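What follows draws every value from the coordinates through simple rules; no lab data is involved. As the structure is a prediction and not an experimental result, all values here were calculated from the model. Cβ atoms are built from the backbone, for glycine too; each structure is taken alone.
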Structure I
Amino acid sequence: MISINNLTVSFGGFLLFDQVNFHINDDDRIGLVGRNGAGKTTILKIISGVTQPSSGQVQMPGELSIGYLPQEMEFSKSTTVIEEAMMAFSYLTEIEKEIEIVNNSIATRKDYESEDYHKLLIKLNDLTDKFHVLENGNPLSEAERILTGLGFNRKEFSRKRSELSQGWNMRIELAKVLLRKPDVLLLDEPTNHLDIESIRWLEQYLQNFRGAIVLISHDRRFLDSVTKRTVEIMLGKINDYKVPYSKYIILRKERMEQQRAAYDNQQRVIDKTEEFIERFRYKATKSNQVQSRIKQLEKIERIEVDEEDRSRLFVKFPPSPRSGQVVIKARNLKMAFGPKTVFSNVDITIERGEKVALLGKNGEGKTTFMRLITGDLKPSEGEVETGYNVAAGYYAQNQDELLSRDDSVYDTLDKAATGDVRSKLRDILGAFLFRGEDIDKKVAVLSGGERSRLAMAKLILKPHNLLILDEPTNHMDIKSKDILKQALQRYDGTMVLVSHDRDFLDGLVDKIYEFKDGSVREHLGGLEEFLQRKQIESLDELQVVKQDSQIEKSINTVLNKNSSRVTPPALSYLQQKEVDREIRRKKNLIERCEESIAKLEKRISELELTLSESHNSVSLPEMIKEYDQVKSALDIKFKEWESLHTD
């Protein structure tokens, strides 16, 4: 479908790609991986046409539609959320115009038997099919469904974009890309601004997406869930693995080991041959053998070992001084900004050694609570106390933006350091991948990832027994995140963490506070236990039982009765059995409905082709009648399918 041939990209004399080739098929699910700066985003920009390569070609069919979501973008702020989402449907008008052009072209031709005429009929048929499939259903309902899945509630649909943060505006852009239903989705870090529930919804949507997907993500679990092929970019080369990310890691290690072993074996043969040649080069009795060995060497096809980026982030937090047993205690906490209450009646206790995650949608108050802990904000009501001998280190979500842009990398640490640690600043910077001339760079010229690493380096200059980390893995690649996670697992102090990266959180935290609808609930245990509990609790998950009012009533009774408790009980065995039965029943209904739709669409295509070729005036009315009947049946099935997904 898309063919990238001999792609070369250079910037100011630096060669990013050299003669790269790969193909994207119409049902591919590709994860682009590689260290930051390897060229992943550049590949997406070139495929989408935003950037042109230095040389090489990107070939694709002219009618192919591409939906591209960059990491950041500018946008109009004068429209409301729903108005902006509805703009995605302008593609229907474009398809209508194309159909009109093809129809006019067919009407003016008389070469009915020619190949060109036949191609026009096929194109008309394809465009008509595409239009009917995309047009079918309710655009407003579809826009609302996508926006809701990405975390908006209905009250927010009428809000102006100017009132929303960059993150929420990027969710709108993601919704628009999905609503356009392109043939190819190019997604650059689509989960960056999403909470865990929205990420899980997006996973399910992409798993069912009809078309190709090429995405960049530093979320290992998201990659494993969505992709089936991994394209690695390393030092200007492409390595293609037909497996998801986790399997790619295993295969890559095996390939590198095999390559190294083959290289070592070949080098031993070459060394022995060269030794023989040098030893007997001037012996007349061995001249024939020497010449033979020289020819052997010339014929050897040299094995090349892929260069590997061996740079590693090294993070080690200093031993933490001992604090009191209770590190943070919040009582009857309320936080409001003007008339808007973020949360109220909140009681939270965090004890020494606990590693706690704050989870919830953006805007529910997680960062606000962190700023209350640090003293940056004062509560509207209630109090937050820190315990005896607590020394807190705070990594803000925008920590990298708080660095002085005029300072050098070295000066940034030097100004914050005191005592003996000042003699170790170069070693600390080296551990965070700032070496050689890098330490003299101004903060202003650093990438987002480099600024984040520098901010983290500042954090370890002093021993802290409480780490408050707000999205510390933003801008980090998977390798760096793994290293940070291992360091935090070894850290012997108390930690409060905000992150939407499930793989990072899994196995790291032992308690979760969920911020939702103005209240905070405690969940004991790690992320997996929390997600399993939410799968039962979530109203989204329980929507499938709405058709059975008795079951719905019993479930809502259980949920409402226990909504204020810290850890609600699970459904009873019989209730859970009914829920599971209803889920299976609805899944079967959806599958049967989709099978019927596929059969009806196939029959419509057959009839349209027959009608376009038929000159039999006797059979024509019957075929038109059948065509109308099948179209009506298809409309009914699509409404049934939509109803099954929205009930």
Structure II
Amino acid sequence: MFKKTLLILTAIAFSCNLSAGNIDATDAAKAARAFMHSRLNSTMQVDFSSVNPVGVSTIDAGAGQIYAVNFSSGGYVLVAGTEASVPVLGYAFEGSYTGESLPPSFVAWMEGYKQQVNDLVSRNVLPTAEISEKWTSLMNYHPELQNNLRVTTQVSPLLSTTWDQGARYNELCPEDNGGPGGHVWSGCVATAMSQVINYWRYPLQGTGSHGYYSDYGYLFVNFGESTYDYNQMNPNIGGENNFEMAEIQYHCGVAVDMMYSPNGSGAYSWDAVQVLEENFGYSSQISLELKEDYSDSQWADLLMENLDNGWPMYYHGFGSGGHAFNVDGYQGTDYFHFNWGWSGSYNGYYYLNNLNPGGNNFSEGQGAIVNFIPGNNYPYYCNGVTTLTRHNGTLEDGSGPVDPYVAGLNCGWLIAPEDSISNLTLIFDKFDVSQGVDVLNVYDGPDAGYPLLGSFTGSAMPPSLAATGDRMYIEFLTSGDQGSGWKAHFNSTIVSYCSGLTTITEPEGTITDGSSGRPYHNNSVCKYKIAPEGATSITISFNHFDTEPANDLVKVYDYVTQTLIGSYSGSELPEEIVVPSSKAYVLFVTNNDVQGDGWEFDYTSTVTGIEENNTISGNLKLRSYPNPANDWLRIELSSREATQVEMNLMTTDGRVILVPEIQSVAGIKTVMLDISRIPEGIYFLKYTSGEGSGIRKVLISR
């Protein structure tokens, strides 16, 4: 009986190996949780109870499926829906998988996974012993014994940038209303190149020139006359234009003969290798290597060698789509960190090889630009004082991300934004200087004579530092020892000069663009409605005027007739402007580049209807006294015919503070207004009847 049972169990076990089972959503979540916990614990101590799946979505893969498992604390894991595949295809510690706004490179890479899962399920491919062991480890995971899944070899992501190829990054690319922000896409090849160029902050100046005929005409860049200011290049562009970040992408695009399009711009990776050496000065050892020329282990070793050296790479993925991105880190030998060049969206670790060695080969088409490192005369090291005039930016000791700094440095960085700013804050991204020997000092002002915000040495990351004003000075002093150096970025809040609509009712005053002599802001739209009560005309006299000619305009309108009185730009002071009506409208618009120091004008108004006469019109007459008044104001109305009268007392900004009760006037009528609780000042008495309307000035004085 025992032998018969054993034979039956053996047959069952054998039959189970004839096909790979499918994974359901519950098992996918279980595997994902185990995997995420083990990977998190490769870099930090995380309690298993805090790693909680919060949703599982299914991604169609033909005959099979892929599961995306999100976590409550952020991050996701992509799990294969078949036991024939390695369990985990990719994962990230931040963000979530929504299936929306997917980077094109990510879509292409996922298509490779889908094809493989479909192939494995359709052909009933069996799992290898190694794959089965991975599934077993995850499905029988014990958190207290998770060391067996912890990776011991890893490089954290090298790139701090989350750049994009869309709006603002493409600001210098050819214009096309069909593209993001009215321009064509800058292209994934250009984005992948430029993120590594910015990582090295090299070169400071290009070499040679290049031009070509595109669908948008002849495009040309003189690299030898172009300089690149990496201090103005930020981790991401945010909601504002950044010329330096747009320029480096455009120059990369022109260098590789980018095939620009509003639907997506493309280029060839082998062109990138050539121009990186010839026009950007990168090492002669730079090369484009293809995965198909290596075994899986050799390919992993090549990538890991570059990353261990601190060298991020340009990478292109599955198939012939030409999608490029960056590989800048790894965990273990199977999962490499991808920066898709899509504002950080779906950046994470992904499996490079075929999901099952017994499946068809879907890893063809992968390639990497390796040895993507600067050529001669690098690092630059720092010297003297560098002034940073943008309201945000980056700075570092000058040794770059890999090399140590040198002894004998005495360098300074003055953060002095041209814009009027507040909340100036310095945030450190990297810090390692020789303990007690080399020092970084940060001062709350424009030089070392101002109060010290902090003095730092060693390898502990300094805290964020906030200036009390709009200037900050950083000083770096080195002696005989060396360290890997430091890197930081700074942010501030730009003070709003003008925006929206401002309504002014005072009879005279001064109006400015708000910049107080600093360059005004780009992309401003500011409106001013000048509407003094009872005005018949308004006169505008400029005190100073400086805007970008032809592009940044001050327009003056007659608000009543909606007609343009004049449009002004440049630096010549406009002549006196008279608006022949009761209201003027001033519009100030600027484009996205070149700023001036702004403008200021005085205005006066001619006001009628408040003279000391008694006649409104026709038969109705009014007299008010005393003027100035104290606690009471006497109003005498007279009319030969019965007429309805409405009256109110209001402030100079049009706010009604008192409404006398007057129903009608026939003959003579006296009204006494109690003004004892009204503050001293100038007021207007406005009245309206069938005979007409008028306004009188009333002075309250005690």
Structure III
Amino acid sequence: MNIAALQAIALSVRSLTIDAIQKANSGHPGMPMGAAELGAYLYGVELKYNPKDPKWLNRDRFVLSAGHGSMFLYSLIHMAGFDLSLDDIKAFRQVGSKCPGHPEYGRTPGVETTTGPLGQGIATAVGMAIAERKMMAHFNTPGHQILDHFVFALAGDGCMMEGVASEACSLAGHLGLGNLIVYYDSNHISIDGPTDITFSEDVGRRFEAYGWQVLRGSMYNFEDIASLTAEAKAEKDRPSLIILDSIIGKGAPTKQGTSSVHGSPLGDEEARKTKEGLGIPLDKPFWVAPEAYSYFKEHQGELEKEYDAWQLRFEAWQKANPSLAQELTIWLSGKEMHKLDMPSFAVGDKVATRNASGKCLAAISTAWPNFIGGSADLTNPNVSQLPQNTDGTPLVFSKTNPMGRYIYFGVREHAMAAIANGIALYGGLRPFVATFLVFSDYLRPALRLSALMRLPVIFVLTHDSIYVGEDGPTHQPIEALAALRAIPNLKVLRPADAEETSASWKIAMERLDGPTVLVLSRQNLPVLEKHESDWSSKIRLGAYVVKDSDRAPEVTLVGSGSEVSLAISAAEIVKSKRHETAIRVVSVPDRGAFYASCPTVREIILSPGSKVFVAEAGVAQGWERIAPSDQILSIERFGESGPGDKVAEYLGFTAQTLARMILAKLD
């Protein structure tokens, strides 16, 4: 181990961090300056990667959970030879830059995931570790080990305080993820000041209780870091937490060890004194030690030899296992491996869309052997259980069965969603997760990151309205659907019946450029007779005519989910009282796609000149685009405990109420 070269790399991390943040007049110098030695060791010695092939299947994954310290990562991947220039670093935190304020997946080569909201990175790393164990178990053979890498993460005090990290690390210990190593940059400082004002627990003992191996050392001793990492890699049955005591902002003469260096530029005077103290040339902004560049140039040669050796190993594996090789190609493509034969349902049958979804899951798991997921302790209510594996292997993913593809997440909604992100980021697997719609708020930050990263994660959210019934307002989502529809790049599908559920699942599985939510009913809904024979293709526009009149409609009723049946019932009531009224009923399972379609399409579906009415078993937010507020039947308050139909009557959310609203506007 070339200690002098590693010291030059660490010094260069501090140099680039100081100047990039000073130039942007914005950023977080504390963590990169305090943990520079660890970065030098990881990229200069430990990590297995290829800058020319950043998506190499067998690379080590490194996740910067403390994403505010992004200059730590940018400095290192620049020096390591990834496609990130010094000019890119000079544009740190500027619009369009490859160096945004927090790391963003897909924007910067070498960045494995978007981080910034603390704790998310640890949970995402847990998902990557789960994915690798599954892929290793499936594709490695006794003669050829094509996957044998590790998942590394760097977290700070803030990450350790976050609930999502606790949830994920608890599950990681339970699953015995020995391929996961987390470094804890323990600098005892947060934005508000020393962590002892808020945080006095023994983190190491907490992780030991989770089932982790816990190791301790100094951030500033390369031999220490190397030996601790080797010890962590040798532990195959437990994830490892390596606690490294550090000094935030190390090298800043008056600010190191204080909260003032966490999230603000050093300032001109402090930056000058820091450079003088560290021996960084004052006349060379964005200086990188020549020894750092030369070391990485040599190190790239060593990494390429390892990469080339793996390529030979991989080619030998392909020749020895042609069917497995073909399977790997298909898994990595995101396409189905076998023909998808979705279930069909008879008109008039009464089926809860959650139950229809369960039948779809069975079909999908046959077409996609790489389909993996689970529920947050709601497997039966969500109807999310997968069928048993046809080869007789156990279904459930566990410490002793990495071949499994159903994960019992426990009551850990937030971690569940972040773990699914990690599984999707790893590649090769199609993740889904399930819980109640009302608990989507428990996982929303991870769902938001899924949308930001455009990951093909599927969220099954059941018990979608006041019709949940007796569990009462704590479990009856009123605002949740509107809140989900507000997230950019999130496809929200709320099918009206079992047939729409089947079509929605097909759409979700075909979508590879973003997450999809399926919002499903607890109560039975009738399978509707569709006016349009090609409805299953038109549904991709977000809306279609489910019931129509024989002439231009005077009234168009719009809804999604259970409200489509309610709208049809309301139409029948109106017709019974006002026979000449021409009424159209439109199902809008995907409001986002409907609103994004061209105005002509929307006009044709809604029918020009007709009065548009909407029914929504929740807040009206967003429907005002197509109907005035006095033509929207919605629920603008929390619900009540009682049988679902009785709650609806109590709140006035009935077909009769909608019919009266329509008749009042027609008379």
- Message: With semi-axes √(5λ) of the Cα gyration tensor in Å coming out at 51, 28, 22, pick the structure among I, II, III it was computed from.
- Response: III
- Query: Thinking of I, II, III, which structure, once helix-only ellipticity at 222 nm (-39500 (n - 2.57) for each DSSP H run of 4 or more, over all residues; to 500) is computed, gives back -13000?
  - Reply: III
- Message: Starting from the value 3.9: which structure in I, II, III was distance in nm of label points 7 Å out along Cα→Cβ at positions 158 and 406 calculated from?
- Response: III
- Message: Quick check for you: by mean projected area of the Cα convex hull in nm², for residues 62-341 alone, which of I, II, III is greatest?
- Response: I
